[in-house]
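Taken together, the values in this text are just the output of simple stated rules run on the coordinates, not laboratory data. What you are looking at is a predicted structure, and each value in this text was computed from that prediction instead of being measured. Cβ atoms are built from the backbone, for glycine too; each structure is taken alone.
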Structure P
Amino acid sequence: MPFLTEDDLNLMISQKDKKRFRAIGHHLKPVVTIAGNGLSETVLSELSRALQDHELIKVKILAGDKDERDALVETIVASQHVTVVQKIGHIALLYKAAAKPNPALSNILRATIS
């Protein structure tokens, strides 16, 4: 069995967790919007900050067609080491476990859905 890094373990979430995260994410509003300029350094740094603070976030992608949106999501996954919980239309629900989650900010810890 190959050695698994912390990032590999972060990307492996169970179906039960995905279902729970989708339920939590249903009530969230997009934290980051990616528009015509694509993934600039500013957008990537804001994504990183939001994921560190909230663990589970919605991202709105205002790109032309489905292939372009999918390419942007794949770029985010590769650069931020996140798990795509769900993609519907222009919205992607992303998860990345925080090293030390803040109970006041983490959408996972603050959720009342069990």
Structure Q
Amino acid sequence: MSITHTQKLEKVIVGFQALSDPLRVSVVELLQKREMCVCDLCDILGVSQSKLSFHLKNLKEAELVHARQEGRWIYYSLNLAQFAFLQDYLAQFSLSPSAIIPAPKCCE
């Protein structure tokens, strides 16, 4: 089943909103290198588990991260498919400036 244009735009909006917070961007940068557990992320970022959990929830709702539970620990990794989706969306805007049609003169 394919998603509608409205659903695609919602995924784009939610994804970029999730990436609009500096702490969430820091989490994403750390997860670029490897999967990490919450306790390691807290230690590296110097934040409480409750604060980090709130931000990880946002990233998870935006489908930017995967969560995997092992025992009592939760490990996070990037959902590369969602980043590719956002990258494809942005690629639409890489047209050369000459490809943009100028607006007609108005108010004449």
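Out of P, Q, which one gives 37, 36, 25 for Cα extents along the principal axes in Å as computed from the coordinates? Derived from P, not from the others. Which structure, out of P, Q, was relative contact order in percent (Cα under 8 Å, 6 or more apart) calculated from, if the result is 26? Computing relative contact order in percent (Cα under 8 Å, 6 or more apart) on every structure in P, Q gives 26 only for Q.
Where is FRET efficiency 1/(1 + (r/R0)^6) of positions 44 and 92 (r between Cβ atoms, R0 = 41 Å, to 0.05) largest, in which of P, Q?
Working: P: 1.00; Q: 0.75.
Largest value of FRET efficiency 1/(1 + (r/R0)^6) of positions 44 and 92 (r between Cβ atoms, R0 = 41 Å, to 0.05): P.
So helix-only ellipticity at 222 nm (-39500 (n - 2.57) for each DSSP H run of 4 or more, over all residues; to 500), computed for just one structure, reads -16000; which one of P, Q is that? The read-out comes from structure Q.
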